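Some structures are shown below for you to check.
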Structure P
Amino acid sequence: MDWLDPEQLWFPDLSQALDDPDGLLAAGGDLRPERLLLAYHSGIFPWYDQQQPILWWSPNPRYLIKPSQVNIRRSLKKILRNGGFEVTFNQQFPRVIQACADREETWINHDMIQAYKRLHDLGWARSVETWRDGELVGGLYGLTMGRFFFGESMFSQVSDASKVAFATLTRQLDQWGYAWIDCQVATDHLISLGATGISREQFQSELKKHAGPSPLHTAAPAPWPAHPAVRWEAYE
């Protein structure tokens, strides 16, 4: 495992990632925007405890969801049509990431929050908010590059609020022609939604096809509209 110098912007080849723990590639470095953008574009993400150095990961297999193939159950579709929720995009990023961090065990420490806020200010990090009666009750955040959305975390303060955010995002991304949502690692919930594991090599191939040119040399993607165009009445 390589230790990264904060003064040097690079990552080792993904083939050097460990098998145990799965996907650990490097440690150290920093969380400046350029390093984070390079990491995601290369198939790497940070994940570490407050007591650890920054750890960089590329697990094998990598779990992804095609927006066009998300499994939305009939009961959730009913909630999406009649549950009294409203969904917005990128309106309350600081509140969303803070709410995702507000749990007993979390990797989203103060430094991570500040780093992703910077990415949000630069136009790369995006949030999805779920509202009920004017109150923020759920949401999620991640990064967008090319036709990839790299999901990071979600929260829910009332039943189904994060599911509403995720379902709306997936349908909107499908309408916009996105190829993949990166889920990083498997959970039972993500598998139930349609997440599938592919090899690290396959993931790198998909990144080359769909993640766009290097974010270090391009502008951030166009802003998302505040309100999604998804109309759930069309989904039975």
Structure Q
Amino acid sequence: MSGTPLISLKDVIKHYVLGSEQITALDGVTVDIPAGEFVVVLGPSGSGKTTLLNLLGGLEAAAAGTICVDGEDITRLSEAALTQYRRHKVGFVFQFFNLLPTLTALENVDMAAEMAGAHAHDPRDMLARVGLGERMSHYPGQLSGGQQQRVAVARALAKNPTLVLADEPTGSLDKETGIEVLQVMRDLNRQTGQTFVVVTHNSAISTIADRVVRISGGKVYMVVENPEPFEPSEVDW
């Protein structure tokens, strides 16, 4: 299943300073992720998986190492260039949705599309593709948790990004709703060919991935290709 890497990390190190103590969140991470795959980064709390996601998204800077995305070393980009990278190449899906409560579902998605510019997808089409064609005028407070996360997925993909990053996207959802959201994400990955990187502590989610990156103590200790991933509805949750 391996192909041309969209993402290539080499010897990546990330430290945090807490008071007088320096904590190493990532310790020499080296891993490649091919274009078009649905990848799960699996690890317990404190393993470094969210830090890895933040570095890929250009939200934080590495202390050392290189992070190449789509042929560009983002560790060398200026702040202005990183802003453009986040705006045009990366779509984010967060655990707690992060929708603007005063905007409708359509307005939340449209705002992201406008920021991305001419290459963005039609927000109405994206909401329809996640099953919310009849909920476009609803505000977040009028939607269920699963529906809000679908809006968040539509918002991320409306930018037509190269890379979609999801941080525990089912963490605040019940089991059935989580399965529905994962199915939407997996279907969109197949339809669009965009690369998805999902971080989670839930090992069940790894069974739907094309590739699983296992991380612990800030180190990647195993990368497993899954030639026949399950559908979310088929997983024994």
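Here, each number is a calculation from the coordinates, and none is a lab measurement. The shown structure was predicted, so the numbers you read here are calculated from the model rather than taken from an experiment. Cβ atoms are built from the backbone, for glycine too; each structure is taken alone.
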Distance in nm of label points 7 Å out along Cα→Cβ at positions 7 and 159 derived as 5.8 - corresponding label from P, Q: P
Quick one: mean count of other Cβ atoms within 10 Å over residues 47-54 came out at 22.8 when computed from one of P, Q, so which one is it? Q
Value 0.99, calculated as Rg/Rh (Cα atoms, Kirkwood Rh), for residues 111-174 alone, assigned to which of P, Q: P
Of the structures P, Q, the one that 3.4 was derived from, the read-out being distance in nm of label points 7 Å out along Cα→Cβ at positions 63 and 223: P
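Taking distance in nm of label points 7 Å out along Cα→Cβ at positions 55 and 167 for each of P, Q, which is largest?
Working: P: 3.5; Q: 1.5.
Top value of distance in nm of label points 7 Å out along Cα→Cβ at positions 55 and 167, among P, Q, belongs to structure P.
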